[in-house]
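Next up: some structures, all given as structure tokens.
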Structure P
Amino acid sequence: MKIWGIVLFVIVLISITIVVILITFKYLIKKNIIKPSKISRIFYNDDEIFIDSWKKTQEKGILKYMIKNVIIETIAIGILGKVIILYKPEMGSLFVYLLTGIIAGLMLTSIYWSENQNRYNQLKEKRKKTLV
């Protein structure tokens with residue numbers, strides 16, 4: 001039970017750190033304190049860059065997008081599962097964690113696609129209104 005507390009603490013700590021970095025970069029870029037760099041773009045996409053990158057992603061298709069993201073999710077959850085199994089062998093098999101990664105990857109990817117598509121459409125409408 002102790003390992004679960006440590007794993008949960010690490011996950012929460014990493015999540016909070018990423019959110020703080022994301023918000024910090026977004027604020028600093030919006031206030032023109034820093035210019036977008038390759039590192040900051042990992043955490044924050046400005047609207048123009050997002051429109052261009054999402055257009056390219058759409059051209060490649062949802063299937064390629066899903067395959068890439070499902071593989072990433074499966075690897076991440078598989079690694080986490082392997083670590084858990086090392087400490088608590090009775091917590092299941094690697095197959096269960098990989099299957100969970102595939103299912104979670106499919107669900108999350110469809111959510112990400114929908115959210116990004118909505119953001120893309122809103123930004124395109126906003127761009128049209130400002131050009132008119």
Structure Q
Amino acid sequence: DWRERAAWACGPAGMLDEVERHWAGAGIADRLRVERFRPAVAATDGGGGRVRFTKTGREVDADGATPLLILGENAGVAMPSGCRMGICFGCVAPLRYGQVRDLRTGQVHGEEGDLVQTCVSAAAGPVEIEL
């Protein structure tokens with residue numbers, strides 16, 4: 001019986017919202033773990049800047065709220081990821097310059113060589129990423 005088991009769910013926001021309501025309605029929300037494809041975006045104080053993908057030479061302007069993964073894909077960069085399949089950390093790439101904002105927490109971080117998750121990181125100023 002599904003009510004007696006721990007469950008994991010990942011997928012589109014609408015589906016996950018329904019799953020959470022269903023588990024809560026059954027009084028067993030504590031048995032459900034959810035992983036979302038896109039993080040809830042934390043409030044930011046602006047940011048953004050020019051993003052350069054060093055291997056391809058592509059450059060784009062970032063608004064500070066759009067994940068690097070989306071920026072790169074929209075610019076035609078072959079971005080590694082398993083994010084939309086629930087495979088975490090397939091999108092990590094080395095930061096060569098600048099800092100990024102974690103869209104889940106709003107924290108700004110980054111040192112040269114740090115591996116950043118492009119699906120949950122946005123530019124917090126000019127950024128170079130090794131892709």
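If Kirkwood radius over Cα pairs in Å computes to 15.8, which of P, Q did it come from?
Computed on structure Q.
Work out FRET efficiency 1/(1 + (r/R0)^6) of positions 48 and 104 (r between Cβ atoms, R0 = 30 Å, to 0.05) for each of structures P, Q, then name the structure with the largest result.
Largest calculated value belongs to Q.
Where does the value -30000 come from, among P, Q, when helix-only ellipticity at 222 nm (-39500 (n - 2.57) for each DSSP H run of 4 or more, over all residues; to 500) is the thing being computed?
So the calculation was done on P.
Kindly point out which one of P, Q the value 3.3 was derived from, the read-out being distance in nm of label points 7 Å out along Cα→Cβ at positions 32 and 112.
The structure behind it is P.
Read-outs: derived from the displayed coordinates by stated rules, not from any lab. Small disclaimer: the values here were computed from a predicted structure and weren't measured. Cβ atoms are built from the backbone, for glycine too; each structure is taken alone.
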